[in-house]
Structure 1
Amino acid sequence: MQKNAEARADSTTHTPAALEQLLGLFTLESLTPDHFIGQSLDLGFRNLFGGHILGQALVAAGNTCEQRDAHSLHAYFIRGGDPLAPIHYHVDRIRDGNTFSVRRVVASQGEKAILILSASFQADEQGFEHQAVMPDVPSPESLAAAVRSSRPVPELIPSQPAARVTPDLAIEIRPVDPVDHLNPGKSAPSQHIWFRAAGPVTGNQALHKCLLAYASDFGLLGTSLRPHAASYYQPDMVTASLDHAMWFYDDFRIDDWLLYVCESPVAGHARGLNHGSIFSRDGRLVACVTQEGLIRRVRKP
């Protein structure tokens with residue numbers, strides 16, 4: 001995998017503007033050792049993209065625990081964020097043990113919490129190893145890029161459309177088994193998606209993990225909609241991430257291809273549960289994700 005990443009970096013002479021903008025947003029302003037401010041980004045959704053808050057919150061937690069690596073996070077989305085307002089991140093240093101450190105982060109706008117995140121960091125330690133086998137799927141080079149993710153609902157068009165950047169300009173997405181988002185048919189509650197940053201990303205593994213947390217919110221919730229011939233693009237659908245958990249198991253590069261293997265074991269009560277396994281191109285299982293989301297169809301009278 002390292003050779004592939006280096007070859008790509010050599011052939012890419014610049015970083016796309018959208019990715020540069022995203023990387024800049026992952027540098028937080030420090031007001032105190034435990035209080036940080038991050039800027040928002042309008043992607044054209046009703047609210048601030050959940051992965052944006054998730055990634056920045058992990059950055060804030062990591063800024064107080066730089067000597068250890070993040071190995072897991074658990075987050076609850078409390079309110080929809082304002083895509084035009086800055087976000088305050090307050091970090092609580094819960095514990096620093098011999099091997100593990102725990103941080104709690106509250107993200108807020110206007111003194112109201114929009115996300116609560118708990119993150120655990122671990123000193124490097126060796127132990128038993130096993131993993132699931134990566135599915136045999138077509139290579140990303142043989143697949144078409146995903147349709148841009150601007151939701152075609154008139155009431156969601158922002159007042160300043162020029163400020164909007166579609167998310168798949170910063171993160172390149174190539175679905176193995178795409179659906180027609182405007183007219184989806186019923187299919188199994190599973191999907192496979194190749195993705196990577198749209199250009200080279202320098203920085204340590206901590207930055208790559210924060211960017212993976214950001215990207216992990218793309219598409220996962222849609223897995224639970226597949227058996228119901230529904231998609232986020234349909235104007236009568238209301239969807240939102242409710243909670244999100246991740247576990248990191250191996251190093252990776254966000255600017256090399258990663259395979260997102262998604263499945264939804266259950267849906268009910270206007271909620272859908274989704275699991276994701278993220279593999280590096282050489283078959284290593286680098287991270288696991290679980291998310292529950294709101295999937296509500298609004299019926300007109």
Structure 2
Amino acid sequence: MTAAASPAPGLPDLRRRRYVTDGGMETDLIFHHGVDLPEFAAFPLLDSPEGRSRLELYYDDYAAIAAEARAGLILEAPTWRANPRWGARLGYDAESLARVNRAAIALLDRLRARYTLTVADVIISGMIGPRDDGYSAGQRLDPAEAAEYHGPQLAAFASAHADMAAAYTLTDVGEAIGIVQAARVAGLPIAISFTVETDGRLPSGTTLADAIAAVDQAAPPDYYLINCAHPTHIARGLGDGGPWRRRIAGIRPNASTRSHAELDEAEQLDEGDIGVLVAAQARLTQKLPALSILGGCCGTDHRHVAALWAAQGR
């Protein structure tokens with residue numbers, strides 16, 4: 001897996017190195033460790049010693065995978081929900097959200113100091129989630145509204161000296177454009193990750209090719225990822241090829257082959273079939289010439305990610 005673009009300062013060097021990133025943090029913590037995460041938000045864990053310890057143990061598993069694979073490591077902050085809409089539901093105002101976003105980067109910075117003993121390159125990334133639910137197109141944001149909404153979180157990451165930021169599980173083009181614009185104002189490199197339905201299209205109905213083309217025309221991010229969908233679903237969105245595929249540098253797949261609607265209705269965690277996931281990802285990797293970042297999303301944990309990386313050496 002290689003990428004052609006030269007990295008900006010703070011970005012992973014995708015031309016020379018592959019990078020491990022983590023799995024489905026929230027589903028792992030809830031279903032495997034019994035951690036209560038109201039509103040599916042992990043960031044409140046930063047406000048207690050016990051919560052911070054749990055997060056450190058979680059990241060340790062992925063640092064070990066990176067060391068074993070002789071790969072780099074991208075540490076994504078546990079801040080997917082640390083934005084105004086979701087923060088307000090948990091009692092966080094603008095000031096407390098800025099504080100917890102900075103605290104997330106500080107935690108990862110402490111972990112990086114330890115992980116660099118065994119991992120060659122560790123990148124700290126502030127994670128952004130959509131304003132609405134990640135499985136729904138929701139109310140679409142125009143770029144200006146999205147930039148205003150997400151700007152404070154990006155500013156907090158920048159003030160804490162994050163290397164970059166990444167926006168995950170995006171469902172529409174307008175919000176992606178606004179996030180990139182706000183990141184440029186904050187002075188942060190930025191990656192954009194869309195999610196897709198079982199037909200390979202964004203929940204808004206847009207094709208991956210059209211979404212990437214539209215964002216690149218208005219406000220190109222440093223690279224793209226696709227997350228929160230099984231590799232078989234992502235593959236359906238790749239069409240017959242085209243140079244736009246080279247803009248996709250990372251995949252964070254779901255463990256399950258179920259649709260988003262089915263997963264929303266499920267009362268038990270669907271961990272999928274790891275063998276099926278690995279085989280499907282191997283086929284997907286062949287279609288993405290710039291793929292250099294590999295982790296997981298809902299339903300995955302360190303076992304899934306370790307298996308995905310073990311397959312890279314075959």
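Worth a mention:
- With helix-only ellipticity at 222 nm (-39500 (n - 2.57) for each DSSP H run of 4 or more, over all residues; to 500) derived as -4500, matching label from 1, 2: 1
- Top of 1, 2 by mean count of other Cβ atoms within 10 Å over residues 81-88, largest first: 2
- Structure from which 15.9 was derived, mean count of other Cβ atoms within 10 Å over residues 89-96, options 1, 2: 1
- Label whose coordinates, when percent of Cα pairs over 24 Å apart is calculated, return 51 (choices 1, 2): 1
Just so you know, all these numbers are worked out from the coordinates, no wet-lab data involved. Please read all numbers here as calculations on a predicted model, not as lab measurements. Cβ atoms are built from the backbone, for glycine too; each structure is taken alone.
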